[in-house]
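Following are the structures in question.
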Structure P
Amino acid sequence: MRNNKLKNMIICSMFAAITAVLAQIEIPLPIVPISGQTLAVGLTATIIGSRLGTIAMLLYVAMGAIGLPVFAEAKGGVQVLVGPTGGYIFGFIITAFVTGYILEKTKFILPWAMVANTVGMVITLTIGTVQLKYVLDMTWTAAFVSGVAPFIVVGLIKAFLASWIGITVRARLQSANLLPSLKQSNQHTA
């Protein structure tokens, strides 16, 4: 039991760190940059599921909140979380849970992973755009143009990559007995 807790803590820490690293891969845009964060969230949920994925994202947000430079552009601090892009970061927590949950209730196969990661993308963009709108006092149209439109195509590409890579890595980690088994009965891998 204690060994499993330690293993889960290490797994969550690793995925929080992976998210911090991928956050530094970015394409700057005027208000909200395109970054590898959302790819990392999708990978996290696809590989380790809803519970551990959510914990990993909570850890990631906490690391940034205390000032570690883990967010895009090597930023950190509460000011980022309450700023224009903070909603996207908070959205990662819900996205990780929902993406992992969909896979746990269906199958860990590429088509379902694509559905789950696309739903996750919509959640992140929605929460992010709501905060963007209110923090910058934008109209809904302006918030959509700045906070959603530039990310739809790249978001679908990242959803596919998170699905494909995530399902592949998950299957290999499970076959090597390196992933804790999830409690849901419908666990299938590709």
Structure Q
Amino acid sequence: MTEKEKMLRGELYDASDAQLRAEHGRALRLCKEYNDADPLDEAALGRILRILTNVAGEITIKQPVHFDYGSNTYFGGNVFVNYGLNVLDVCKVEIGSGVQIGPGVQIVTATHPIDPGERASGLEYGKPVTIGDSVWLGAGVIVCPGVTIGENTTIGAGSVVTKDIPANCVAVGNPCRVLKKL
């Protein structure tokens, strides 16, 4: 099994693997191209996003953006992302349709072993993130590895989402918790 296959399966893998370094380098170059593009040239921005990530429909992402790989991130249609999105997509990131993402949001699938000896080995792993349709992530939200956020949910600004949040609610805080059902 390759290091990439291990990474995508959420198993311990070596991030310094040549294939992974090359794919990460590709993403870094595409992010730079996107971030340096004319912000009013929607055609160029759309073209770069479709090379970098998996886009199912209309999408607007304000510059700057940063992706570890991009190829592991999937966007539904009618998605709006404000300035400064950071996605550490060592595992699959699924973002549904009609999602709105505020400025400075971080979506993180990458994580490290808790055991210090194992962590010192340099191996890491990831856990996928799923964000349902019609979710709103407020400014500065951090979505941690392995989290699923249900459809129609609003996550308040500055929240740190460490565990699954159900559909049809408002959730806030650090750690993020349901404030009310919709």
Structure R
Amino acid sequence: MTVAVLALQGAFIEHEQMLDRLGVAHIELRQATDLKQDFDGLILPGGESTTQSLLLHEQEMFEPLQKRIQDGMPVLATCAGMILLASAIEGQDAAHFATFPITVKRNAYGRQLGSFHTVSEVKGIGEVPMTFIRAPYVSEAAPDVKILAEVDGKIVGVRCGNQFAYAFHPELDQDTRIHELFLQTIANS
């Protein structure tokens, strides 16, 4: 099993370190030629979603990755990654990949000073540490979306098919279970 990590901008190194801890091979996606490598799943890290989308287009990686996601490739998206997958973004006319039938609110918890850490339940996993940094949340979800986690009445973890999206940064904490669930999904697909 090999996992590709989008490495254009954001917290991709932390995801790679988590995969290293779990003994999972990984590659970085930085340019279109990287897509020629074999990989079984994709991680879209936190960072700045608009910048990541712009770089995906500039590097001619946007459409090929969008097609792989639409075709069922397992994806783990955190923070900005959730925004990249969402089919709608509050206050914006356009979405990015638009493969996940959710509406997200960007910077829902305010600017950097609104960042926080908590522990809360993720369905199927149990209580996990959650670090929120300029995080979004899900304001609307289609009926086929499974709600995995909520904090203070806001949806912060969702699954639809092979796509997982979390508003927080599991890669910044020591708990590996969110990544393990993603890897199990890859193994089963």
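Derivation of every value follows stated rules applied to the coordinates shown; laboratory data play no part. Predicted, not measured: the structure shown is a model, and the values here were computed from it. Cβ atoms are built from the backbone, for glycine too; each structure is taken alone.
Which of P, Q, R yields 14 for relative contact order in percent (Cα under 8 Å, 6 or more apart), as computed? Derived from Q, not from the others. Suppose you compute FRET efficiency 1/(1 + (r/R0)^6) of positions 3 and 75 (r between Cβ atoms, R0 = 30 Å, to 0.05) for every structure in P, Q, R: which one lands on 1.00? That value comes from structure R. Thinking of P, Q, R, which structure, once mean count of other Cβ atoms within 10 Å over residues 43-50 is computed, gives back 28.0? Considering all the candidates, the number was obtained from P.
Name the one structure among P, Q, R that semi-axes √(5λ) of the Cα gyration tensor in Å, for residues 35-130 alone of 28, 14, 11 was derived from. The structure behind it is Q.
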